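We did not get these values from a lab; they are worked out from the coordinates using the rules stated. On a predicted model such as this, the values are computed, not experimentally measured, just so you know.
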Structure P
Amino acid sequence: MVTIKKYNNKYKEDVRNVCINSSTSFLSKKMFHKSLLTVFCDYYIEKEGDSCFIAVDNDKAVGYVLCAKNYNIWKKDFENNYLNKTKNPLTKGLGKATIEDLASFSDEYPAHLHIDIDTGYRGQKLGTKLIQYLVSYLKEINVKGLMLCVARDNANAIGFYKKQGFELLKEGKQELYFGMKL
C-alpha cells in the first residue's frame, strides 16, 4: 500500500531516481542527469525537505512533490549554493531560466513546486494526495500562494493541475504558468 510521508533523507536516491525516470524532455538522456537533478530536485530535498512529501511503497519512494516555500529565499540559496558552484553551462542556463520564469509571480505566489510519480504508479490519485498534503502544509505556515511551470505540450499535467485548482497565470512559448491562492 502506498502512503504519503514527509520527505526523509533515507529516500534521497529514490527521489532522485523518480526525477530522472519521470523526465520526458531531452534531460532524460544520461548525459543531462546532473543538470536535471541540480535544477529540479537536489535543492528541494537538501534545503527544504520539510516542505517536500513523498509517496512510499514497500519503503521505496515512488513519487514526490518538492516545494520551495519562499521564492526569494530559494533564489538566493539556489544561486549561491547550486548555480554558482557548477561549471556546467546547461545547469546554469536551466537554473537561471527557472529563476527568471518564476520571478514575475513570486509576490503573489511565493512557493513553487515540482511533482513526479513513477510511471507504474500513475493513475492512482497519488498526485492529488501529494498536492493535498503540500497545500495543507503551506496553509499551516501561512504561505499565500503556490505556483508552477509546465511544458505547453504536457496535456495530462495541464489537466491535472487545473483539476487541483490551479489557475492559468501566463502562457509562454513552450510553457504555461499556473498558480493557486492558498
Structure Q
Amino acid sequence: MKNSSNQGFDQHYNAQIAVDQKSGLIIANTLSNHPNDQLDALPTIDAISPRVGKVKRAALDAGYFSISNIDGLQSRNIDPYIATGRQSHDAYWKTQMAEVPAEDAPLKLKMKYKLNTKQGKAFYRLRKCTVEPVIGIIKETIGFRQFSLRGSLKAAGEWNFVCFAFNLKRLHRLMYLQIISPTGC
C-alpha cells in the first residue's frame, strides 16, 4: 500500500470484521491488501457462517459506499445502510424538507435519503456502538496495532487469532453479566 509519510510503498493489510449487534461478538473477519474498504465489504459478508444466522441488514461507513456493494448486498437479500460521506452541518433541515427521491434518482441520493429516515438513523447509529468499540478494544486493550507475521496467509492467521482473543474476552464478559443479571439487563 502507498505510504503517506514517504510516498513509497509498504507492506500493509486491511483488516475487516463483522460484529453481531446483540452480543458484540466478531462473527466474521477478512484480511486483504486493498488500499480502501470498497472491495472488502462483500467478502466479509460472505465470510459469515450460515450457522450464525441470516444477515438482514448491514451498516457500513462511507469507505464502503459503491454501487457494486449496494447491488451485491441487495442480491444477497441484505438491506444496506451505507454512509454516502460526511454530513454537512445544515444537512438536517435540508433532509427534513427533502421529498422522497424518484425511482430513477441516483443511488447515492436514495441512500442518503434512506439514512436520514427515522428507521435509517436509528439503525445506522447502532454501528457506532457495535463495530467501533470492538476495533478500539483490539487496538487499545488487546494492544494489537500491527502484524508480526509477513505474507497474506500468515497475517490472515494472525488476524484470526486476534479476533478469537477478542471473542474469548467478550464471552467472558457476557458470562459475567449473565451471572450478575440473569435477565440480561
Structure R
Amino acid sequence: MPRSVWRRAVVGKGLIAFLLLPGGSTAQSPEAVRDELLGHFEVSMSKFIALARAMPAETYTWSPGGGVMEVGHVYMHVARYNYLYPSQSMGFGLPAGVELDEMESVRDRDRVIRALEDSRDWVLESVRAMDAGEVGRQTRLYGRDVENWAVLVQLVSHMNEHLGQSIAYARMNDVVPPWSR
C-alpha cells in the first residue's frame, strides 16, 4: 500500500474513532457524527461568505501572481466543490440551474456571494436529510472506497485549505477578515 494511501486510511480511521468513541467508551449516533461535521462546514462557510462580502468587487479578479487563482476563482472553486463532492460521491441530485463546468469562470461579486450561499444551503439541506444509515454507507471518492462521512471530512478539509488561501489574499489587499476585527 502506498504511504499516502496508508496515511489517509490511518488518519481516517482515527478520525472516525475520535468522532464515534469519545473518551473511548460511548459511541455517538450517526446523526451526531453527521451534525458535528456539518457544524464545522457551517462555521467555515460563514467565514468564507463574510470574507467574500468584505472583499471589494475590484479584488475579485486580483491574483498574487501569474498562474495563481484569482480571488473570485477561489470562491467559485469552493462553491463548485460544495456541489461536486456530495453530488458525485454521495448521490445527491444537483439543484436546477447549477452548471458545474461553468461555475469557476464567474467573477461578479454578487453572483459569487450568492453561489457561496446557495451551495452552503444546498449542502446543509441535503446532508441533514440523510438517513442515519447513509452516513456510514460506502461510496467512492478520488478512486477509493470510503464511507459518506469521509466525503464530508474532505468537503470541510478542502474548504478550509482555500479559506486559509483566501485570508492571505484578503490581507494582501488590506482587508482584515471580519471575525479578526
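Out of P, Q, R, which structure matches 3.7 when mean projected area of the Cα convex hull in nm², for residues 78-125 alone is calculated? Corresponding structure: Q.
Match the computed value 54, 50, 33 of Cα extents along the principal axes in Å to one of the structures P, Q, R, and report its label. Don't skip to the answer; put the middle values down first.
Numbers: P: 41, 35, 32; Q: 54, 50, 33; R: 51, 35, 34.
Label of the originating structure: Q.
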